[in-house]
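Every number in this text was worked out from the coordinates using simple rules, so none of it is lab data. Owing to the predicted nature of the structure, the values given are computational and were not obtained by experimental measurement.
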Structure P
Amino acid sequence: MNEPPLILLNNQQNQVLIEDNDFDKTCIDAYIQEQKTLERIHFKFYKPHPKHLEFHNLGSTARDRLFLAANRIGKTMACSLEVCMHATGNYPDWWTGYRYDKPINVWVGGITEKEINILERRYFEGEPSEDPWIHPSLVVYRNKTKHQYHILNKFGGHSLISFKTYQQGRQTWQGEKLDLCHLDEEPPLDIYTEASLRLMSTSQEHYGMMLISATCLYYSKFVQSFVEEVIEVERIENGETIKEKKQIQRTEGEVKAGRVFLMAGWVDAPHLNRDEMAHLVSKIPPHEIEARSKGVPSVGSGMVYPVSESLLTCTPFDIPSHFARIAGMDFGWKDDTTLVFGAFDRDKDILYIYFEYAANQKTPEQHIYSLSQMRGADAYRWVTIMHDPAGRSSSQRDGEKLVEIYQKNKLKMMKANNAREAGVMRVLQRMYEGKLKIFTTCNKLLCELRMYARDEEGKIKDGNDHLLDAMRYMVSGLQYAKTENRSRHENSQYITGGLI
């Protein structure tokens, strides 16, 4: 007679062996409940999408992070769950961001009492279809009147989480030393400044961290403080070197002086389908659509290309063989070397930008090899490439001129007209007339386009514009667009590529 099977139960404390004919359902239920509790305590229910992960990972190098995101993509949840992890000391297995190894003091801020009450409920009580973010077994003290909670920390002791509102005013944001602050939605500048001061310390062991989750409708001073920076540049005038300060756009995801911003839109949220997006758009005022669907604040009259993105973009399609091709190139080393490829429908006078390339710290030969491996970039072998005139300067690698290196590798290079304002007007006129379209797969180009702005004097801000420069060079030489000699490829089709 066969022996009855054994059921093996594992948990972190011990192993339980139960004979099948002596099955204890109560024990099994208790074990299952214990596993569920452990999963909640270690936040295994949280399934971040790539933008969430990128934001969390940036915490290792950036103490001050702005999640500049659209509505409904989970920006508040992502920041709040990170707060919960830091307060409890419990992190899921996949976590690669910063980790605290001690109890911490946390402030969570919101606009009004209403928003704070909603956040508190999600932290500690949950919703009808959602458990609380922090497991009740870890809450050792709560004072709802004062909005204060003591949380059991894995490393011993208690973390303190306090909730505050912007309406309370700057004075209530003074006094304490903080380890972590989460501001949900854009704060007034004075409150942001006070909260930032609470995170400062002379101790090397102290790691003060600021998280901001916001959908910013307008290009405010607060947004500007993250997406722009002032640099010192030199220019030669009458033989003298003159130093002056210049304001430039920063690059999304680039950490500078411990600060970074990250943008996310509906297309980055896998839980939103097209029908739901269309339904949401129908309820949003036109002037708020860009901010609420893409996380892009409106810069109003400051935009260099004030044309709705919906009028510029189009769904990728297979490019007919009779469309002429043209490309634009901007050189860089620490900054990106960029190319954009265009297909020109001469019959309708419409230029389609269908492929983008951006990479830094590579030699010309390395760029060429990268292009040779990319589906959609095959035209680089024969297309005319309108390049930045600065490419005539010597490369640091071996003294050869950059353009000559590309030409030796049989690329067809042609110097572009670099008059920026005239070039911008040519591009803008095409945009207004519906004669310039950008494939929706050109994500980096579209990101630059959203942030391309003028300063208060009407001058175009430099920085984060390398693909836009390549696009401008390409448009300046549109008359040099040509079709490939297709004698060897009569039956082939060009299949467009996506983002590299």
Structure Q
Amino acid sequence: MMLVFAIDYPMEVAAKKQVAREQIRADYQWLKSDLDKQTKQLKDFFIQSDTLDPSCSSTTLLALRQAHFHISNVAEFGVVNPDGYLTCTSWGAPPEPIKTIGPKPVKSQQLRYFGPIHTNYIGEAALVIAKTRSDGFEINALLPQPLLSRKINELDRPYDFVALVDAKLGVPITIVGGYTLPLDYDLFPLTKTTELNDHRFDDTHQHYLLAEPVKDIPSLALVVAVNVDTLYRGAYTPPLASISLYVFVFVLLFFFSKAYHQNYRSRKNELINHLNSGDFINFYQLIWNANTKQFAGVEVLVRLNHPLEGVLTPNRFLPDIESNNLNLALTYAVIENITEDLVKLTQWHPTLKVNINITGEHLKDDKFKQLALELNTQIPHLVLEITENELIESDDTEVIETITLFREQGVRVAIDDFGTGYAGLQYLKSLPFDILKIDQSYTAAIGTNSQLAILLDALIELAKKLEIDIVAEGVETQAQADYLLAKEVYFHQGWLYHKAQGIEQLISKKL
């Protein structure tokens, strides 16, 4: 028995540590890919804008404002002349050229950054991403530091810090947490992906660190670090245990260790096992009609009821689901759970709308189409939610035909997280959808002077012109709810009204 323990225990600890590091990598890659995507959009726009009139003509203003709308997290686009004076912005031409805080345009054609700087136009600190044109003028974009910090802070793991830093010097640009660096490793200048495990840092603790230059701006780097004591908490079993417990564990290991390790080595096999075991469960978040002051529907949110870690939110497993092509299998499990909950749901609310999140892949899958149409005959109202970018990236004849078929059968289609993608007005007009769900970042901007607060009103007017129902996500305060109600946005979703709950908690709520 002791021999089994001596062999198996270190392997189990090592495997759990590996899983913990993979979870950090998944979070990091999610944040890094989002950052790379935005800088790629900026790079493409800067290249396209090489011949724009720097004198702020109507054509130039239109191009800058279109990019302002399409590229998220940008507060302002600007054009700077070779002497360092701002001649044009996406908000309009200044009365006279303004001397900028940053350096004069340099000859390099590469993307670069400077800042953060404080600008009068947005009234807060911003990181500036810039590119010099062939004529010596510079075109740049301002990314407000609070937006960058909020994006970094969306990771729900106990990191010591997550930061954008100067890749040459290591100076933090935007940071959440306490900055610390390894004592025995020269991390900077950073030119490639770097992973450090169990190194001692200048705060006297050991950390696991990931760092990588931003793809299109290699002078910037994304760095995350987490204390190994926190990271590996739970990887070790208690050092003291009774002999009877050891005997019980050893007997189990004797019969199941081979199968256990075979499945544990593969994250995909682990996820499949969770799917087969029914560990993925449905949570429901209610949608509130602020006009009638009644709940109008529920959005189905999936959780993983992990046997060891408890109930996990999607950011803990969704990246692995997507990378292992298990989106469809997860949706089948969600629909099966809805079917099991259906009697309780309809008894609780006979006219309930049920919203399910899907991807473009679902719209090309025959089994999903059949399941969705069957589910539509069993519930009062079925709504399929697909994100703006997913719909655009999956745009082809089959997708449009499937959406049209669903609508003919009474299934409504919603664009989720609207305002975070890059769909143009004419494109949106041609898409067969019924509901527009405004992303929670716009709701959070209500009552502020940020660009998102300004764009929110434009999005609401856009939806009204297209005669599309609007749902505002992320409503957390009464002030936000009152503002939306004044704008005739009646459908709200957020913690002000209801947090996502399991079926039993949901039906115990009085309507």
Inset, instruction - Using the calculated result -12500 for helix-only ellipticity at 222 nm (-39500 (n - 2.57) for each DSSP H run of 4 or more, over all residues; to 500), pick out the matching structure from P, Q. - result: Q
Legend entry - Per volume of the Cα convex hull per residue in Å³, the highest-valued of structures P, Q: P
Legend entry - Structure with the greatest value (metric volume of the Cα convex hull per residue in Å³, for residues 304-463 alone, set P, Q): Q
Legend entry - Structure responsible for 14, with relative contact order in percent (Cα under 8 Å, 6 or more apart) calculated and labels P, Q on offer: P
